[in-house]
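Each structure below appears as structure tokens.
Values quoted throughout were computed directly from the atomic coordinates according to the rules given, and no laboratory measurement underlies them. The model shown is predicted, which means the values in this text are computed figures rather than measured ones.
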Structure 1
Amino acid sequence: MGIFDWQEQSPFEPLAEHMKHVRACVDLVMPMFECVRAGEHERLRQLTGEVFKTEHEADKVKTEIRRTVPKAFALPVFRGDLLALVHVQDDLADTAEDLAVQLTIKQLEMPAALADDILTYVRQVLKVCEKLYEAMGLLTDVVEADFAGPRGGQALALVGEAEHEEWVADKLQFKLAQQLFALEDELKPTDIFLWSGIFQNLGALANHADKTAERLRRMLAR
């Protein structure tokens, strides 16, 4: 027996359940960075443990969705679109886990000269994710209305907002990378390498949110 009964519920309920775990992972990103800034390394280790556990829960739901979506089931969307959406949605949790690893691979210190800008960048990345969450939250209503009505337009507008916020995040990432390498005489090469990778994964988090939103757009534009 699987954890989902497809005869009893909409196929979008498991998708929402998966997003719940994905979001729980992503919601820990800012607290982890705040711990690095404050030097709260024990608290950071606790948070990363929560990320690993929650990402595993997301993986279990993802696997169950892939296993139990019946090919013959009368889905209101293409089966391939639904599974593709689950895949890119899951990338958010994977990237949050990657950040947890990077932030704890050594007792990392946040460069004081960059601290405010780093947290600004993190907040911007999370703005992309928030727009995605809002759009995904409308999916069930849109499907129940047979992809008609104002909810579909609202969801598509949020997808557009996610794209804009991701563009803003890209600009901040480039600026922050320039600031980081300007400190090459003050920081250890290993720290520059590690922070550069962290910035890239934050960019990947924003990009995955944007790609998930784009997948949602394709589903709504059936």
Structure 2
Amino acid sequence: MDKGLSMHRPPSLAQQAFRMLKEDILTATFKPGELLVERDLARHYGVGKTPMREALHALQKEGLVDAIPRAGYIVSAITTRDVQELFQLRLILETSAAELAARNTSEQDLQRLRELAGFDYTYGDRASYEAFLNSNTNFHYMVARSSGNQRLAQIVLRLLEDLERLFHLELDIRDSAAEMVNEHIALVAALTNRDPEKARQVMAEQIVKSRDRVLEAIAGPKIGPGD
């Protein structure tokens, strides 16, 4: 069989269900700890119970859902340790990337970062959260690329993708759009001034604030959009 042809086959119902449910978990449509009932999901996504079951098994392997005997599945919890470890990695990697970028970034990349820095979101509007987080990933990835170390940039990108579910929870805790815009502008200013120490400091402050918002989001009940 020509393997190249198989790449163009339409996704199976199980694959479609997997992608749709995964997206809803990553964007916090389904919250950590929420019960997922197979037949209800099958009806919601318009697929049969068998492809839905296959999708849930695949998501369990990815660590996004946990099987509960005689009950179904729940969305995997996010622990304080998860948050601390992931953001510790951000502090190690992205502060170094910012410091290197202050030394190595080109004028062309600086101009692009200036253009990107003003993106924001509308509190309570989940569609705008997704657009914001796409822009945020592009911004931080570009800072990492501007370091001149492409392996570092790829690791940062994968880390940001791993953090997507946490970032959605963070945005829903309160309206921090203006604060985040100012943080990005401050980082670009430090890069423009070729100030490695300031760039490292600004990046570290951003990451710590983001971590604290995520910890607040997973700590307990809140009142906010959709409640």
Structure 3
Amino acid sequence: MTLPPDTTVEVCEVFRSLQGETTWSGRPATFIRLAGCNLRCRYCDSAYAWESGESRTVAALVRDVKRRGEVVVVTGGEPLLQPGTRVLLDMLVSAGHIVVLETNGTQDIDGLPSEVVRVVDVKCPGSGESNQNRWANLDLLEPNDEVKLVVSHREDFDFAVDVVDRHSLEERCSVLLSPVTEYLAPATLAEWILDRGGGLRLQLQLHRIVWPDQDRGV
């Protein structure tokens, strides 16, 4: 059943910044961070979004995006926990925006608007949540989608390469590997990627480099 535009979602924050991750890195974007998450990853940098937020209608959120054609990143928390997120995505696409959805990979990504860029996390063992991956999502990926794997150590890297190979991800979409910098030096991950070869991409969190002292609103 289609939900009306006065459907509400729980919102943690809305802000405008540069996209710090994905192949859209560096692009100005409006971020809609929804509240609530079903995971507790060891390295989470947005734990403030785990709990409930402010209830807002999806119509009001769409009105907040002032610039037509703006990239809009819907993130969390885990946005697909909320039924109203699918309405929000539909309305943002209909309003003419480029829409990027960042999901932790545990929820079904089927049935979303085809225009939405789905950035799907695959949780490595270092997250403490690798048993929660929804593997069926990887069969649904299209060329405009992206997969992100956050790497804490060599075991995570080997796990990531195995997932990429088993699911032929490099041939199907962009694959991004990001280091947990507290545990793994970016240069080390870069060397592993270079040694392995292929189409893997190193991803650093641009917003953490530009605004290292800010935890929110970037």
query = With Cα Rg over 2.2 N^0.38 Å, for residues 42-161 alone derived from the coordinates and found to be 1.35, which of 1, 2, 3 does the value describe?
reply = 1
request  = Match the computed value 26 of relative contact order in percent (Cα under 8 Å, 6 or more apart) to one of the structures 1, 2, 3, and report its label.
outcome  = 1
query = Given a computed value of -22000 for helix-only ellipticity at 222 nm (-39500 (n - 2.57) for each DSSP H run of 4 or more, over all residues; to 500), which structure among 1, 2, 3 does it belong to?
reply = 2
